[in-house]
Structure P
């Protein structure tokens, strides 16, 4: 009987340790690494169709999060009074915009709803800034109703280089330590 009790205690300890590790992993992935970005530190800028530096657009109700653990964790929500028609005429469209999922507690950003708005033509994706970090673009989406969202997305150069292959033609050489050629 004491062997059975010892086995139950050991099994209970293993289960408790696994639950604690799972809870810690969940906490670190969903909460720990993210930080609120002060609204006055967030600017939303779009790249003109004519080229040149991104141009800031008017925004309000800004909310953003970021994390040092990955260049892809940036998410932002905002409103703008810039008419979508005017933005479409002046700024560079972003093909292949894929809204990345955000933590559930950052409730102004819903990747599925943003993707649906893009698919249905109720929103437009723009290039915020190319290569905000090597291989990573800032994508900005503005909806017809003035709501907007931004995130960082791997671009075509990053997709190849981050897989350990040489930079494709037309891409800048990667900085030291990024390429595994």
Structure Q
């Protein structure tokens, strides 16, 4: 038994060093060298200070801003430390109540809008942190935002078009609008 203890301890220490120190250091170095923006959180800066991340949503609820997808994180919305989906199934009454409340809030904020509410404005994403909405969800909100800002709807639509990203490599995913980038573009347009 004693002659097995030493090799086990040596192996334990060696694997701890390799998997706990060497591997993370190599991956961090590669990430910093090849993808520094992404490796550091894909931060968006304004006037030299970070205002958010391209990959983590933020809560906007003022009528003059575009609203993103709902966050399923609790107790604070868009808290990356507690990322998770709501785990509410389609037959769960709590999900139906949440959707009805969100539709009511959207109609209260823009009573004249009779268009169908896009699903991504009334449901949360799998992570609860989604920073993007569909172009349809952005289009649904254009009139409200334009009215609240006193801007022509065409100008707001042009800003939406500017920040809309297409499919990756032309075929993967769906077109999407980053809500933080759009709201920053609106603030810059004044």
Structure R
């Protein structure tokens, strides 16, 4: 039997990402985001949703660029810490011993410890209530060499042990149970 609950955001799991922003080292900041996702494949677009009272909100709005840095099990503490501490009070790169790297296309720094960094340029900001959605074009993707299959050149991101967020908790991925299209593949 099922119960009715008040309407809420219960679509889980979500990626737990670190979004880096800022145009100069003095302005650089990191915020933890779970409200993020893909909007479109062609052209490649994604979004992040940020509360206007967050320190990074004004930085994002002013610069209109950011980097979505995927996180791993090894980055779990930094991911949580950057979500509960404000960049008004802390230099999050220094506090969490994360390395700001040079992005290829945008001015915002990437996080060197991240296995995949998605450089984004804001196309539109939609005020939605508690959050504003930053809709962005993906202008570049940087993948760590250690997650590339040397034979196929394919990105093996699951091997980086990505961190996911489920209703207040952080989790690692479990065992692979299939691949896209496996349910309709012809048996040999």
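Since every read-out is calculated from the coordinates, none of them should be taken as a lab result. Predicted model only: the values in this text are computed from it and were never measured. Cβ atoms are built from the backbone, for glycine too; each structure is taken alone.
At a glance:
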read-out: Test item: FRET efficiency 1/(1 + (r/R0)^6) of positions 10 and 66 (r between Cβ atoms, R0 = 35 Å, to 0.05) calculated as 0.85, pick one of P, Q, R; value: R
read-out: If helix-only ellipticity at 222 nm (-39500 (n - 2.57) for each DSSP H run of 4 or more, over all residues; to 500) is computed and equals -3000, the structure in P, Q, R; value: R
read-out: Of the structures P, Q, R, the one that 36, 33, 17 was derived from, the read-out being Cα extents along the principal axes in Å, for residues 50-121 alone; value: Q
read-out: Relative contact order in percent (Cα under 8 Å, 6 or more apart) from the coordinates reads 24; which among P, Q, R; value: R
